Structure I
Amino acid sequence: MPLQHVDGEVILELAGISFAMLDGRTRVPVFVTYVAIEDIEQPRPSDHAESLQRFQRRRSDFELIASKKFDGGQVEDDGSVRVGQADLP
């Protein structure tokens, strides 16, 4: 079953952005690296503020990637889903 979008907090971390999605009633943490955010479109953002704007604009793309990884069993040991540069189409 695909993960579902959740309106909620987005957390800026040192290496990327974290947010949550839902698998039924279970919260699934998702982490998107800044490298993935930078590389999903050109030109590259110049700072974290621009990276956050790009993330917000392309969030549905990152959610789709995370959902496909989750459905394919590609989860971290802690149950979270990590989206990196190699996961981009």
Structure II
Amino acid sequence: MHADYLPTTLEGKQHRVTEECAEVIKELAKIGRFGLLSRHPDGGPTNLEALLDEMTDLEHAISEFRNDPSIVLYRKQLTYEADYEID
């Protein structure tokens, strides 16, 4: 995804993770149906190459979500509460 189109809000980052998960599932389904090394009849990457690209996109989306300031702050709060047994 081009940097200009990356989401900046937590909700947008969540939606991107969802979308990337769906794309990984789609590529896995294509592999199940057509095989790992199959390509589209018009050419392009193999199903394996497409899957690995989508997995890289998913890993990036997860990282962006996980490192969002709202999530970082929430995780710190949970750690603090656990350390001091705050309910």
Q: Could you tell me which structure in I, II was used to calculate helix-only ellipticity at 222 nm (-39500 (n - 2.57) for each DSSP H run of 4 or more, over all residues; to 500) as -23500?
A: II
(Q) Given 120 as the derived value for volume of the Cα convex hull per residue in Å³, which of the supplied structures I, II does it correspond to? (A) II
(Q) Taking FRET efficiency 1/(1 + (r/R0)^6) of positions 45 and 69 (r between Cβ atoms, R0 = 30 Å, to 0.05) as the criterion, which structure among I, II has the greatest value? (A) I
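Bear in mind these aren't lab numbers, they're just calculated from the coordinates by the rules spelled out. Model, not experiment: these values are computed from the prediction. Cβ atoms are built from the backbone, for glycine too; each structure is taken alone.
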